[in-house]
Structure I
Amino acid sequence: MAWFLVIVAGIFETGFAILLKQSHGITRILPTAGFAACALISFALLSQGLKHLEVGPAYAVWTGIGAAGTALLGMIALGESITPVKIGSIILILIGVIGLQLSGVTPP
């Protein structure tokens, strides 16, 4: 259950990053409200997951999902450039997160 919370928190992290971009410097009400809601939900879920997990791997999963998800959504939904270096970097983020998980430092 703790890992599920961290994964969902990472998805909300992606949401708050995209909505922060859409808020145009926190000048648009709806994207700003969405950003704030996603940020609060993300941090609340992460904090609940951290009650049962080691901080290093859990934080890596949270930020990895956020970074990879934000980059992918930026390319898909916001029309940002798609380059082999970006795709390769996303793959490296995911490999790093999986590597931390497989290192066995966090109990299931």
Structure II
Amino acid sequence: MSKKRAYIYFALCIFFEQLGNLAISYTDGFSKLLPSILCVLFYGICYFFFAKSLKVINLAVGFAVWSGVSIIVVACISVILLHSNLNWADFVGMGIILIGIIGMNVKGEA
């Protein structure tokens, strides 16, 4: 598998996880059928694409980047769609996560 294809799978993994995160906020504790089904479906698709991407992407880096990007995206979704409030400490924390994501993707010359 090419690196390009692996990163496309990785992006799809993150996209479907965000759909799952959005769906889970509407499940009302998994008491609403359609959002619950969508949540499980989207998370399943997410893990399918994550597993595919791991044929090329290192597990440690992939999981860390996936988690970090997901934290930042879900915070944005929460503010925009669910009208959640974030304070300065939340933004500082996300900035630190973003620095970590960038740091994990910088490849040194050996």
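Since every read-out is calculated from the coordinates, none of them should be taken as a lab result. Predicted model only: the values in this text are computed from it and were never measured. Cβ atoms are built from the backbone, for glycine too; each structure is taken alone.
Can you rank I, II by mean count of other Cβ atoms within 10 Å over residues 5-12 and just name the one with the largest value?
Largest calculated value belongs to I.
Looking across I, II, the calculation of FRET efficiency 1/(1 + (r/R0)^6) of positions 29 and 53 (r between Cβ atoms, R0 = 30 Å, to 0.05) that yields 0.25 traces back to I. Computing log10 I(q)/I(0) by the Debye sum over Cα atoms at q = 0.12, 0.16, 0.18 Å⁻¹ gives -0.49, -0.82, -0.97 for which of I, II? Comparing all candidates, it corresponds to II.
On relative contact order in percent (Cα under 8 Å, 6 or more apart), which of the structures labelled I, II is highest?
Comparing I, II, the top value of relative contact order in percent (Cα under 8 Å, 6 or more apart) belongs to I.
Suppose distance in nm of label points 7 Å out along Cα→Cβ at positions 61 and 85 works out to 3.2; of I, II, which structure was it derived from? This value belongs to structure I.
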